[in-house]
Structure P
Amino acid sequence: MPTLVEIVPYDAAWPRHFEACAAELRSLLGPCVIAVDHVGSTAVPRLSAKPLLDIGVTLRGGHDISAACAALVAAGYESRGNRYGDGMWAFLHGTAVPPRRVYVFAAGNEAHARRITFRDYLRIHDEAARDYERLKMRLAVAHPYDGDRYTAAKGAFIADIVRRARAAADE
């Protein structure tokens, strides 16, 4: 059943919820975890977002993915698979408060690097963050029960920000 694409005002508790979840994930997945990163709009202060934490878990290597996936499923996460062929396996914990989507992948994953670049750019460029917020609000109205179209329609904006951020880093 489709779920509503809901955008809510920034919640100052999101970083605390992320820290608690990161500790749980490190404990659950053990020494194969290199890093746990808060990504997505809830990771950008003052930015309205879907009330769902997006969390990236970097594993030592591809050989750790199967065991990590099994541990997440055993802990109550719903597997969403590797839908985009980007080396990231997604899991949803919809009953957690707030709900969380966890991505696991091997170190060096390019899709995760783009997410970090995008997040960091929005954290320091308020105008870009506001533009993104306005885009998300429009898209939530245009695609209220179609999360895939909502996400796809943000792609060009995100790609442009990543391009700008990487170009600035190369200067």
Structure Q
Amino acid sequence: MSNSGEFGWRQATLGLGGNIGDPVSAMAAALRHLDGRSDCRVTAVSGLYRTPPWGKVDQADFYNCCAAIETTLAPEPLLDACLDIEREMKRVRIERWGPRTIDIDILTYDNASVDGEHLKIPHPRMTERGFVLMPLADIAPDLIVRGISVADWLGQSDCSGIEVANENRAWWRG
């Protein structure tokens, strides 16, 4: 049974981040892995951002980016592919909002709305987080999420402490 046949190529956006080990290398490797799959292709990657920890603040800064992809995978198999990459990269997550080696979140998938037990699209907290909206605005400022453009959501968000770590959008290619 195929996970892709009836779906054709669909647009999705991903948020990536981490703060243990070498998160920049981990995110770059994850993007290259996705781009190397026959059912996914990376079409745009944001600059790289250094972000103060959010939620649990007594930890190292995070590095974050966003990517636009095209995929023939349905949303749930795309989530499985992202989780497989996290596992292959020996993802460590000690606690919620705590330190992690790599995190890959599906932010949007076409205009789909998914409300599953393990997957919610659009990502339920993406419009509240400057560390998602800043890199997402690099690649998709006009993307509409919950009726409002990413650029407009960004204008309403707190981005204090978030810094551009690398504005070269080819940083992930290695």
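Check the numbers for distance in nm of label points 7 Å out along Cα→Cβ at positions 49 and 137 across P, Q and tell me which is largest. Numbers along the way, then the final one.
On the way: P: 1.8; Q: 0.8.
Comparing P, Q, the top value of distance in nm of label points 7 Å out along Cα→Cβ at positions 49 and 137 belongs to P.
Comparing structures P, Q by distance in nm of label points 7 Å out along Cα→Cβ at positions 25 and 161, which one has the largest value?
On the way: P: 1.9; Q: 2.7.
When distance in nm of label points 7 Å out along Cα→Cβ at positions 25 and 161 is computed for each of P, Q, structure Q gives the biggest number.
When FRET efficiency 1/(1 + (r/R0)^6) of positions 9 and 113 (r between Cβ atoms, R0 = 30 Å, to 0.05) is calculated for each of the structures P, Q, which structure yields the highest value? Intermediate results must be reported in sequence, preceding the final value.
Details: P: 0.55; Q: 0.95.
With respect to FRET efficiency 1/(1 + (r/R0)^6) of positions 9 and 113 (r between Cβ atoms, R0 = 30 Å, to 0.05), the highest-scoring structure among P, Q is Q.
Of structures P, Q, which gives -7500 when helix-only ellipticity at 222 nm (-39500 (n - 2.57) for each DSSP H run of 4 or more, over all residues; to 500) is computed from the coordinates?
Details: P: -15000; Q: -7500.
Answer for the origin of the read-out: Q.
Which structure, out of P, Q, was relative contact order in percent (Cα under 8 Å, 6 or more apart) calculated from, if the result is 23? Write out the running numbers ahead of the final one.
Working: P: 23; Q: 31.
Checking each candidate, the match is P.
Of structures P, Q, which gives 0.96 when Cα Rg over 2.2 N^0.38 Å is computed from the coordinates? Could the numbers behind the result be given before it?
Details: P: 1.01; Q: 0.96.
Only one of P, Q returns 0.96 for Cα Rg over 2.2 N^0.38 Å, namely Q.
Could you tell me which structure in P, Q was used to calculate Rg and Dmax of the Cα atoms in Å, for residues 41-88 alone as 13.9, 40? Show your work: numbers first, answer last.
Details: P: 13.3, 38; Q: 13.9, 40.
Going label by label, the one that fits is Q.
No lab work stands behind these numbers, since they all come straight from the coordinates. Not measured: the values here are computed from a predicted model. Cβ atoms are built from the backbone, for glycine too; each structure is taken alone.
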